1. Suppose P(r) over Cα pairs in 10 Å bins from 0, in percent, for residues 165-332 alone works out to 8, 23, 31, 31, 7, 0; of P, Q, which structure was it derived from?
2. Taking distance in nm of label points 7 Å out along Cα→Cβ at positions 69 and 325 from the coordinates of each of P, Q, which one would give 2.1?
3. Give the label, chosen from P, Q, of the structure having the highest value of distance in nm of label points 7 Å out along Cα→Cβ at positions 141 and 261.
4. Tell me which of P, Q gives -12000 when you compute helix-only ellipticity at 222 nm (-39500 (n - 2.57) for each DSSP H run of 4 or more, over all residues; to 500).
5. Here mean count of other Cβ atoms within 10 Å over residues 213-220 was calculated and came to 10.9; which of the structures P, Q was it taken from?
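Every number in this text was worked out from the coordinates using simple rules, so none of it is lab data. Small disclaimer: the values here were computed from a predicted structure and weren't measured. Cβ atoms are built from the backbone, for glycine too; each structure is taken alone.
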Structure P
Amino acid sequence: MSDLTNSDLGNQVNSIQEGEAEEIGHSGATPDHATALRQTLESLEQGGLKEFSAVGHRLVHGGPHLREHARLTAEVSQKLQAAVEFAPLHLPAALAVIDAIEKKLPGIPQVICLDTAFHRHMPDVAKTLALPADVRALGVERFGFHGLSLESILAQLHPVPHRLVVAHLGNGSSITAIRNGQSIDTSMGLTPTGGVMMGTRCGDLDPGAILYLMRHLPAGADKLQDLVDHKSGLLGISSKASDVRELLAARASDPQADLALRMFCYQVRKTVASMAAALGGLDALVFTGGIGEHAHPVRDEICRGLAFLGPHTTQVLPAQEDLQIARITSRLCPAEAAACPA
């Protein structure tokens, strides 16, 4: 258990204890989310945590009708079901865990913590996609993601810089412009596939390329989704790996690994600069996420091309998403949090 104080927010959260389940569904790992939940609860019980006051869940997408963190109700559950088509890779598994909690811990309050909520106040010029009104009415817009990470970064900054860019770089990567604590633009769009290239995701792609692929690879939407989400990005360019550590180790002798890293750094650098333009300047740049926190050669390569932005601070901060979920859950379940055993 690592103690992470949160007295500045005045709630009951003061520590995070992690479970054991990772890489659910992969060969040799935890087979499914029901098993992961059982393993996690067993791990927490072994650590001395046997009573639960509330449960918070990270959900990548709330769709167009669920924009804020919320306690789970029948209405909220209905909106989440309707949002599945916006994140078919993520939401079904998350909803399965919510159902499993209801069966395992009946009656316990559950809180939905949305990665899209942080971006709900983005200005229309940033969130609106250049499509006809009847198409936009279907909920097609820039939603933005990594919101829990971004909220946790703001909680660590005292004071929050006026013009801040946060580069959350990991297997999924996004760059966000934040003015006075509010998201004004971000690189991911309708789904977490957009923006800069990532571990296995292609990032932004010319719509014409999608149409071309639909004509020449008539394999259906599922195969195309598999291509852009699981076979592209760093993996697709390097033909070797999606893990930056492997690519860094190989780049001196492998031109494709080198190209993948140079492309990634180029795209991140270009997007950071565009976010600084949206802000009218840059006071601080924060790196977070697995790559952002630990791959210092990648950070250095990105920053070498940003001197033209003028004086600004550069920091590396951890993405404390679990702690942020606990903060949100405590805030939305104050009575339950107050009754939580010490």
Structure Q
Amino acid sequence: MARAAPIEALAIAHDADLAACTTLRVPARARLLATLSDESALPALAGLVDREGRLPLVLGGGSNLLLTGDPAMPVLRVALKGIRVAPDADAAGGTADEVLVEAAAGESWDGLVRATLAQGLCGLENLALIWGSVGAGPVQNIGAYGVELRERFDSLRAVEIATGRVRRFDAADCAFGYRDSVFKHAGGVGWLVLSVRLRLTRRCAPRLEYGELRDELATRGVHPDHEPATAMAIADAVSAIRRRKLPDPETLPNAGSFFKNPVVETAAAQALRERFPAAPVHAVPGGFAKLSAGWLIEHAGFKGARRGDAGVAPQHALVLVNHGHATGAELLALAREIQAAVLQRFGVALEPEPVVV
């Protein structure tokens, strides 16, 4: 490895088992696993770039990653911790109710949501119980129940792995899209997120566009048409829905939603509805429509399907699961089988959401 000496500043393990480092729990080993728990070690990151110029594979919570074998490159696990509510002066430019919260990349996302709710801060309640780390949030532009991270985003700090240079990215720099950001493309590859700053508020403005969420609140005695729903009530309702629909990765390993909801031209969506009137279609700006990947997969016959230990969750067709000893290659083969079947039946191409290595 090039520039090997500086990596002594990181916690290093050789021939490390990665099965427990991802929520799919597939077998894989890293010839070198480095754990970053303090920013004082940032200058050492350049030592993880190998002689061929390959960057390390970055691991956060491992909830959006499918390993199909042993990574050829070193693996870098981010374990930076800390959550800070910025002084009011830092929130200049917003309203009097706004508060900036900065969280280190290694914090769990749901832990951050709960920590902000405990301090009476609103804005992240619709994003409760999303697995993974804070650092992965902006990379994926995570979203749920009508809210995306970019709507609460202020900025982030990141380090260029090959040089150790640290810079701040604002929303425009991040080029957020649907489950997308600059960090998935050429302009952002090679940058490691260190911390994320979010703009939250002390005044709750509930986002309840989803009927499923309103129904869950009603079962809990909260009727938004007659009384405001608190941020905590919304987070609890979202968490309850997610627990019903999505298997717990601790008991049935999975990576959450395995495919993105396809976005197609409005004409294509209308043609699909003519053939399949029950197909869910949601209009999005720009003359496009969003389809339900879960509905397409279920109606292609894959809900609850198994290929050995690689399977589709019986609760939700959008979730691929490891029933025990599935390999990453077996899960990828099942994903490709699903893609081919959906394309043949509906003429719609599905795109995987997790990073496949």
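1. Derived from the structure labelled Q.
2. The value was obtained from structure Q.
3. Answer by largest value of distance in nm of label points 7 Å out along Cα→Cβ at positions 141 and 261: P.
4. On the way: P: -12000; Q: -6500.
Attributed to the structure labelled P.
5. P
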